[in-house]
Structure formats: structure tokens, C-alpha cells
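Just so you know, all these numbers are worked out from the coordinates, no wet-lab data involved. Computed from a predicted structure; not experimentally measured. Cβ atoms are built from the backbone, for glycine too; each structure is taken alone.
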Structure 1
Amino acid sequence: MCYNQGMITFSEILSALTEDDNLAAADLTLDCAFDSLSYDSRTLTDTTLFFAKGSGFKKEFLEQMTAPVYVSETDYGISARPILVKNVQRAMSKIAMAFYNHPEKKLKLLAFTGTKGKTTSAYFAKAILDEMNGGKTALLSTAYTILDGKTAVKSALTTPESLDLLAMMAAAVVNGMTHLVMEVSSQAYLLGRERVAGLTFDVGVWLNIFPDHIGPAEHPDFENYFACKRQLLYNSRFAIVNAESARFEALSAQVANLPHIFYGAHTKNELTHSGKFDFTTNGRVSGDFHINLLGRFNQENALAASLATQQLGATIVQIRAGISKTVVPGRMEILEMPHGSTVYIDYAHNGVSLENLVKVVEPHHSGKLILVLGATGNKGESRRRGFGEVIERHTRLDVLLTTDDSNFEAPEKIAQEIMQFISRPVGFEKDRATAIRQALSRLTGENDALIIAGKGEDHFQLLNGKREPYLGDREVVEKTLI
């Protein structure tokens, strides 16, 4: 992508790289300036500073280049001169900060990381901060990006590339935002893909960690996944950590010399259950809270967001008002059918999330319990086992497997891999909309429920590397009922 916002000179570029100890070599006699930054070779102009990034970058992408320099870890031997750096991803971030006049310093930054709960927690936090600052909270989430406090645009990545991220921060500042809440994925700190390089967050929140995102195109193993995720805490001024998380001992030691608080069982910040739900903060009972989402895990997300926003100045009154208004697109959406049965639509995209979802829904329905589910292709392959094991444990589930961003893999193959962990027969319908309609037709009364898991708010299917239009799970249900 290509972004425009003012100007940056050659000397300012060198200064940013030198301060970060990232400059390897450059022709110091050059004197030029740039009015745009880009990592997409299709957007090049005479005044674009281009970043050649990625292991798959090819010299031919630069053949039409007319700008005098480019930033890279490699000299491609073309007429344009290279600014050689040790880490091009970090160079992108540092130069973008200078180009956009450091928007990251003009916003209070709150970041969440975790295998599950990031989006829900981020929405809780935005709602609370909006109560505090009059609606001046920007949001970068898996679901939507909101840069003016109110207008939601579908997000492409959980954590954007650094050039995109800094441009979004700059837009938020121009729009008068004072706070930014964002999700930080493990991919954002993966070596060679550091999307948040050089950023320091005012508050960083650790929600949890479970095996996920492990595969050829993501993390090689759980240790790498854990190492990348915990980078958020190294890059935060104040840390909030779930004491019930796996690897808590390592995380506790990590934040020992950093201002921090813990939450969860046996801490001073824990859930209690009286009325709707309570939590305590620093040993003080903070009162009765209401949220629109079912399940203890959503209460945990509300608690994490409440503690984080308290650090940024939110009062208990503002917290109570914010979380009571929070609605999260594609997370635990509940639709009532004309004959009384219930449809639950949730983004649950790994075994842990699905287990939590089923455990919340199951006790409320004594009749049929139907599940429509798929698994992604070419990423998160370990999820298939997780899904299969959840289905195997919950024998009441009547399962119809389907497509969910199968990408370059065959949906039938993915379904077969899930089935390997299930000892009873399950169905398969390749077309997701058809699968949902078939499942809806099986519902007959108020004791029945349908769980549609995986895509949440997505209105596309990732097939063969392209986003193909998809009506959306909720829309399929609603149109079927017309």
C-alpha cells in the first residue's frame, strides 16, 4: 500500500535509522525527499520511498522504479541506490513514525494479546474509554477498524503492517482521537514480520495462551508462539496479566520489574458471582456489572478491559456504563427463531474457543444441539484436532462440517482431518450457506439450538488465495427465515 502525509527528507531517513542502530550502508551524497511511503511496487512514483520486504521479494518488482532510492536488506543492483538496513520491518516502522510526525506519541495506546478474547476485550475497552473521553477512541481489531470513533471498516489483518498502522494512527490523531485500543497478534512480533516494531504501549494486557497458529506458514512450534506473544509485555509501560493463564510463572517473572497487576483466581482482581456478576479490584468489591455476552470467559474479558481502562483513568461508573453497552460483531450473536429455537453465531475458531462456546450454550437447551463448523486451510492446522476433540467430548452435538476459508486446501480434506478425532458419524456440506440452511431446517422447538462457529462477521471466503464474496453467517440465517 501507499500512504501520503507530508514529506520526509533523505537526512531525516538516515537519522531515524541511525537512532535505531539499523543503518547498514547508504550513499551519503544523496539529497532527496519523499511524499509517500510504500511496500507495494505497483504504487511507485518518483517521490515514493519504497521498502523491499519479504523473503519472496524479486528484483523484477523494481524494474520500473523511477525514485532515486529504496530501503532494503539487499542491494538489488539497479540504478536506484539502496539504503541498506539490518531489519527492513523495523525500518518501515521507524521511518513511518518520523514521516507521520510520531502519532504514536499523541495517543494513549492500549493493546491486548491472547489466543482468544482479544476482540471482545478490545470492544469492552473502547466502550469504556468512550464513556471517559466522549467517544474519542480509535480501534484496531480483527473484526473492524474505527479511526474516527464511530465509522467501522472491515479489517484486513488483526495487526496491520507498520506503514498501515502508523498511517491509521495518524488518521486517528487528525480525527481528534485521544486513545487507541488494538489487538496485537503473535504474527505482529514474528521474526521478519514485526508489524509493531518500535512501539511502546501505555498498557499491555495478557489474556491467555493455548496452542494455536502453529504450522508451516505461521509459528513452527508452541515455544515460538509463546515467545512472540510475550513480546507485548516487553514493550509495555504497564502490564496486566491473567494469573490463570498457562505459563503464568514465566510471565510473572517477566513483569516483576515492570509496573503491573494480575487478575484472576486468588488475586486482588477476580470475578465473584453475586447478582449479574461482580469483580473486585485491588481487594475492593466494585459492584454489580451487566454485560450482553454469555459465559465466564466473556466476564474475564470484561474484567481485563476494566482493569486496563482504570489505568488510563476510567472510573467505576464509566466502566459499568461502557461494558453494559458493549456489542461485539460476530461474537456470541444470538438470534431467536419464530418457533422458539435459538441460533448462536460466534467467531470461535480454535478448540479452546469452541469448548467454551459449547459449554455456555449446552446447559440452556435440552433438545437438539446442532453445530455448523469448518477449519481454515493453510494455517492453524492444529485447530483441526482441537475441533475434533471438542466434538468427541460433547456427544450431544449433531455436527455438519463445512467450508471456512479453505484457501488452497480442499474443504473435504480438512473435514476428513477433523473427523479423524471423532468416533461417531458427522455430516459434511461443502457450501457453507447450504450447510447453515440444512441445519436450520432441523430445528423444531424452543429447546433446540444451532451453533454456527468460525467466521463470525466475515463476508468472504478465502479460496485459492482470493477473498470471494460470502453473504455472511447472520445474513444467511436471516434470509432463510424470510
Structure 2
Amino acid sequence: MTIPLEASLSEAAEAVRSGTTTATKLVAGSLDRIEKTDLHVKAFASVQDEDAKQRAARLDAEVPQGSLHGVPIALKDLFFTKGVPCEANCDALEGFTPENDSTVAARLEAAGAVIVGKTNTHELAFGVSCPDSHNPWKLDRMTGGSSGGSAASLAARQVYGALGTETGASVRLPSSYCGVTGLKTTRGLVPRDGVHMLSWTYDTVGPMARSAEDCRILLDVIAGYSPLDPYSVKTGLSMAQKPASLRLGVPDESFYEGIDVDPEINAILSDAISTLAGIMAGASKVKVPNSVEHFDAGATIVFAEAAAILEKTRESSNDKIGEEARETLAAGAAIPGTALAQAHDARMNVERAYLDVFDDQDVDVIIAPVTPNQVLDHGATELGGVPLIPATTQFTFPVNGAGLPSLALPGGFASDGMPIGFQLIGRPFAEHTLTALGTAFQQVTDYHEASPSEIG
């Protein structure tokens, strides 16, 4: 039996375990869908079709063991997989072929996943538009980035799950723009060895799928300490709290000061708050740091750390790095040590202020928009004269600075039919609580089940 690509990741995995279908059939369906749609969507930087077929055949000869046995998965083109080029959409990395798997790729394979290809990213993950990919809902709109290829692939029903990375918005923004679910994880929870990085302080790896439950399944595979990442922590995931026991924090007006939020996004957020009120124990107005308190410090840290991480690449191949990334890296290299130290102090103050929302204001989860803006046109480089990163990440970037988990969920649609998402922000290591609450929300709504019609 062929399982439709509309099915959830959990349904696909169960179908293989029960013998209803095979890994070979799931992979064949995924590769066929990629062939039919990716000419338009351009989600993939590369597709490892023959490797995927061979792995599926091997898996079909085994008794299913892992939670992802036979399930087609995509990886953002920042994750190392042995023998497969990993170029981060950057000419300076052309031909770079890892000799080892990243820890998370190895964990996916150990769970039985079939990695069918690498998805497109903004160059070096240094942007929020992912210019090579197109939004499956309307091909003339952007996917968001930098994990835009992963989000587009999920929305186009090419795979059942994907991985992205995030420095300031790169899982949640494309998830919101493409109508899928994405989880920004707690700092240090998921190992980052074997992943092209920008920032030791801000970067996280996160699962992306079409439902909160599917994100949880992926998270349980990839999370956990690895000695290969010196920033990896041994703290485990907290147990999920029941949604009915949780109190929702709704940011007061100070959170939005200086930010012009699109009215349709406000309406979606209001509807989400009303829906969650019927699921949770209650809601309270809370004071949450405004993004102005964080942005300069966050940009200073990310730019400086990116310049350090990519120093050898800049020395050997600076002329092969695109202008946008090259200028940002040069600015990062010029940041004085005193300015960087002050930025880390300011970032810690923001982290403490976020933790105080939970500790002192008696809430368990904070709700917020993902971005103030509706889905932008493909190719846009600014919004009202403001560069895209500061124009789109006011509600996401501070969460990275605080190191907290956040789940982006589809919340509805704009008048033009494009998806609009919102986010739920939790305490450190509370991903299971966030995905349980997201699942409860998705049990009473069906926004996450809608699929784009533009690509057929």
C-alpha cells in the first residue's frame, strides 16, 4: 500500500512498522514528489536519490526498530553527511565533502530515517529569505530563511520531516511563512558538531514537520548530550506538563512598542489566544522584554562569533563569499573586544528578564507572533527601507539570546491565502510541554493540515 505524503510522520512510521507499506514505497513516493514539484519550489540543493533507494531496500530487509524506520527526511545543507557535499549555498565551500556524519544525522539514521537530500539555505545561513527557494503556497513569495528549503519541502509534501538550524529566526520564520510547524530548541540541548555554524552562543538545531507531535518525535531522536560539541549540555528534557495545568502569558503593550504588527497577524494571534484559553488553565498579561533591549547586543555577538568561526574561510576564499555575508563578516571582525564583552552582559540581562517572566509572573508559556509581517515577495531585500533581518525578527531573535525553546505553529491564513503562524515560548528544556500544548491546539484546529494548491 502507498501511504500518501499528506500523512503525518508518525502515520508513515507506523505504516512501515505494521507492514502496511515499506520503506521502499515511502522513499519512491517522496522522490517522485520531489521530481514533480521541485522544478518550481526549488527546496533542494541536492537529492541523494540512489543512496536513498539503496538504504530503503536495506531497511526493508530488517525488522523495524527505530521510531523513524523507513521515513524520508530532509536536512538543511548545513548538516554533514559522510560523502555528500555540504556547501551552505556558498561558493567558498564548493566541493566541501565531509568525511563523517554530524551527530544529529547519525542519530536520525540510527532511528531508521532515510535522508533523501539537502535543502536550500540562505548563504552560510546568514539571512532570512532563502533566495533559491520559492514558497509552495504562492511561488512569487519567499519561504523565509535561512531554513527555507526545509520548510518549503514540508509544505510541498516532499518529505515527512526535516531539520533546520536557527540563529535568530531561521526555523520559526520559514515555518510560519510556509504553514508548517518548527521547534527552536533550548541552547545546548541538540548537538551541533558537524554543522556549519554562525554563532556558538545563538545557534540551535531544531526539528521541522507538519505537526507538533511529529516535531516531538524528531526531537526525541536528535536531542541529548554529545562530547563532540563542547557546548552540549547533559541536562535532559523536562517531563511534559498537561496543557490543562498551564497558564498562558500574553505580552502587554510594552512588548510591541516601536513595532508595527500587521492587523491580520494580530487577528490570528487573538484567535490563537482564545483557542488556547479553552485548553489551558488561564491567561495573564505579562511584561516581556522588548526586542529593542536585545537587538544591538545580539547582532554584535552573532557578527563577531561568525567572523571567528569563518575566519579561515574568509582568509582563503573571501572573494567567493557573497556581498551580503562578506560585508557582515567584515563588520564582525572589526568589533572590539570591549564591545563584545558589553554585548554579552546585555544579552545575559535579557535572558534573566525572560526567565523572570516565568519565575516571577506565574506563567508557564508565552505567546507571541513569529514576525510582524505577512509573507514577503520573493526576492525582497528590505521592508520599508529596513533590512530584512531587523524587520522580521523582532519577536524571535531575543528568544535565541535567552536560550529558550519556542514552537512555531500555523495559526490561520491571511486574506490572500498565505499562512500566518504564531509562537509559544517556554522555560529551558520544556520542549515536551510545548509540543504537548501544540498538539492540543492542533487537535482542535486544522490549519496544519491545509496544503498549497499552486504546485498541484
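1, 2: which one has distance in nm of label points 7 Å out along Cα→Cβ at positions 27 and 435, as calculated, at 2.4? Provide the component values of the computation, followed by the final result.
Numbers: 1: 5.5; 2: 2.4.
That value comes from structure 2.
For structures 1, 2, calculate relative contact order in percent (Cα under 8 Å, 6 or more apart) and state which one comes out highest. Kindly include the intermediate steps, with their values, before the conclusion.
Details: 1: 11; 2: 18.
By relative contact order in percent (Cα under 8 Å, 6 or more apart), the leading structure of 1, 2 is 2.
For which of 1, 2 does helix-only ellipticity at 222 nm (-39500 (n - 2.57) for each DSSP H run of 4 or more, over all residues; to 500), calculated from the coordinates, equal -11500?
Working: 1: -9000; 2: -11500.
Structure of origin is 2.
Comparing 1, 2, where is mean count of other Cβ atoms within 10 Å over residues 75-82 highest? The partial results should precede the final answer.
Working: 1: 13.8; 2: 25.4.
By mean count of other Cβ atoms within 10 Å over residues 75-82, the leading structure of 1, 2 is 2.
Among the shown structures 1, 2, from which was the value 151 of volume of the Cα convex hull per residue in Å³ calculated? Walk me through the numbers before you get to the answer.
Details: 1: 151; 2: 131.
Structure 1 accounts for this read-out.
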